[in-house]
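In what follows, structures are represented as structure tokens.
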Structure I
Amino acid sequence: MRRDSLLIVVVMVALCAVVVMVVALAGRRCRTVHPGHADATVRRAYGRCGSAAMLMGVRAGVPNVLDRKHINPHVHPKRIAYVSSLLDETLRRHAVPDMLFIVALTDTPPDLGVRLLGSISQAGKPWGAIPINWWSYFGEVFEPGRFDATVAAYQSAAREPAGKVVFRGSNNCETRRHLKRLADAHPEIADVALPNGRDDPDYIDGADLRRRYGKFFVVRGRGAWTGSLNQFALAGGVLFVVQEGPRQPLDSVLVPGIDYVAIRANLSDFAAQLDKAHDASLMRAMRDRLHEKAARFFTAENVMRYTRDRLLEVGG
């Protein structure tokens, strides 16, 4: 009787071992086959892409540009250099699996039916936002030490959020023109101008603007992103942001109405939201929260962690 029981136990253990081996082999087979299918899907999507983009791969922790297309020699090489250096620095410090992916170099990524990386993310779109356009604000290539030093220089311009809510930018879209018309009706608290070049009397240099003022409108022009969001946040400003849909990397940590004053895309609540500029305690509270979040977000180490996370999403 004891011998029969022992035999049953041995058989059960053996069967369990066989099941474990089969599951392990199946899992290994799936992991081996899946990347090939994913790579083929990405390559087909890249083949359909009719705008500026790069096909990139990570193999054994090393990023490589495999192909590029529709490159504007006046714009895209700087974006390529910044992204390439950012990925190089990120993968020296953080591990990701081998993968193939697309980086869109246009202001608005194409919808190719696969996850890709670009300058913005947007609800319902398979886009991961990475800083492809930061070269003109933080250096032509991503160097951790230089990046942190540039951030510190922006932060040195921080001041009290007193005075008017200001905007200076090109006259290149109807939203900005609409903003100016509405602001002109509130000259006591709003100052919006769309200067035509540096010789225009309304022109104010960006660095001077950040030194002189503490509250800023953020409204995109013809593109889907604006660099002033980052600069004004780092300078300790209070932001009055026109909510236009696309989200930049910093948007991932900000809460509308808490970290900044949110204005509807059609500006229908402009007067009510602008009125908040008169509330000094609210302005200081928003300034402090935004400054704290921007300080945590804009460190070289955090930007590399953020980039790693977007890579894991696009390669998942």
Structure II
Amino acid sequence: MKPGSLKIIKASEILSEISEAEFTSLPLYNHPQYLNLIAPGKVFYAKISNQKGQDAYFPFSGQNLILKWRIFQIPFCQKFEPFGIENRPDIEHWALWFQFMETKCLKSLWPSGYIPENFQAKNQKVQIKTNQYFDLSPNFETILASWKSNRRSALNKSKDLIFNQVDQNEFEKGLLSSLEQPPANRWKPSKKELASLFRLSSSTFFSNHIERYQILKSSSVLTSVLLLTWHDRVHYLFSYSSEDGLKREAPTRFFSEIIKGKAKQKILFDFEGSSIEGIQNFFNSLGAISENYYLLKT
């Protein structure tokens, strides 16, 4: 590639660009295997070379409309992490990427874990978003003590509920049964989101990293949860609770049990963030720590 140039490559081609060690070390949301499961054929990398001939890669999800690109967000992918082979992307890499979005895209909606401060100050289209996480290395009692009092008292409402780890078939069957329960007007995942979720849940590549859970009352599934652990971070990729599950504090029971099982491990539990105030407040009531990421609109 010429210095100072940009080339778009498909997710399937990234293996020819980087070593196996670099491939293995990619963060979850940069990983082509993960991205192709949740958005087949919609994920690309902008390979950018600076004047020194150093390459950097900017992952994105989008569609080539021949004359222009459209960059959009995809489900189960909170943010991308631009990366370099030898060095972190520098200001020149970032300038070329911003130029591409401004001149070659009809519309862009691109989430990133990092944007250089000078670009944040100049660009009014950068929105600061919030993610929540907590550290699982303390013991169970210490983590529970960081919960707000109303969250700890909610455990009493759910003490009769059953916590189960399940296989793919049980997970899919239980989730679909929960989605059939009223009311019909509350949020439910779309058919496309469910298809992405079930591809991920049944993935061979991630089979040793995926965990599926249910909270039940007798045989009725109240809450379904999908976790994926990658590089010492437990990603809370999906959760759905029925109306009855919310009333019975099934999500609180889930977090109590999962913390009990994973406490004292040197890993983080990543809530994946939420812009919905009620969900954000729930995460905060569990003692979550906030961190920022960024959403760029053009």
Structure III
Amino acid sequence: METHPLKLDEHPRWVYYKPTLSMLTEVLLVNLHNRKETPGKAQVGGSYSCREELCNNLRNKFITLAVLVDVMNPASKPWEKAETLVGEIVLNDPKAQSVSMHVDAHTCELLTGPETKDYAIKGMTCEDLNKRVARMADIVVGIPCMLLGPPGNTARESIQANGNWTGTTNFFLQHPALTALITGLYRQAFSLVRTGVDEEAYKKVPYEKVKEVLLSGDQKAALILAEELRPWILVPEPTKYWNNTPFVHSNLSIPFPWYPRKRKEVSYWQRFIRLHRGIARHGLEAVLGENFNNSWVLLSNGKTFHNGVFSLWGTKGQLTPSHKRVMEMGKPK
């Protein structure tokens, strides 16, 4: 039977755990009634243990910033509302602050104290834990961001003195599925550190080489690096929860899950590569199939808000139109 190179699917410390993570970034807001007006700045993000919760909070913030909501008859029909788009949210702007991610201080205290048992992070300070997670994030998050985002989006100092990871722009906020994917990869970086297999990555590829490629903007070099470091990006789902109960497969825990597969099955690594190719050829909006306003359903009009990673992929036997579009636009020439 095929096994993962790191044997994570057999590793006793590889468990499903949702830490509270913090993400903060800045967007620009253009007044649609007066485009000559200097755009305002607004911070978006927050602390979360669930990516879907984060996406819902982001959507509410975007609506607050960009949509005017009038209740038509507050006394008799408070549910009837008129929505008007009054602002345009601009991402990936050099005048705005980059993304900052870190493990929440309360989570640090819970996980590094005497009750942590034998995990690799026992006894670490919160600052040291965040620095170690940030180093892992350069591989697990930085390389995918380099391959899925615009040129130059990782060309920045990625680890701050306090351990915050700032290795990418906020390009991924273009779509909630991409937001769930990137923030899920950061959570994965934490889990790899908690398990203790993170330092093995830098035995395979020196950290200085990873930094050099991230700062270079060279996507071909990033693709080669991604292949070398694939076992830390494409990982198996845990077999149990943190409290030792069996894990129930949910299609939510790992952005690019590894499975033993039959030869003709399409792996999630192939899907990742096709997503990269499609975005490089056609741009984010074309591949994801929606513009920013529609993907976040800023004007509801009775639409349902879908925000999970697997809205991109679907599941085995239930592939979504988004999955088929990604696979078509990113197929080899």
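If relative contact order in percent (Cα under 8 Å, 6 or more apart) is calculated from each of I, II, III, which structure is the one that comes out at 20? Walk me through the numbers before you get to the answer.
Numbers: I: 16; II: 23; III: 20.
Answer for the origin of the read-out: III.
Tell me which structure, out of I, II, III, gives -11000 once helix-only ellipticity at 222 nm (-39500 (n - 2.57) for each DSSP H run of 4 or more, over all residues; to 500) is calculated.
Numbers: I: -15000; II: -9000; III: -11000.
It traces back to III.
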Given a value of 64, 37, 36 for Cα extents along the principal axes in Å, point me to the structure among I, II, III it was derived from. II
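Laboratory data are not the source of any read-out in this text; all were calculated from the coordinates shown. Just so it is clear, the structure is predicted and the values come from calculations on it, not from any experiment.
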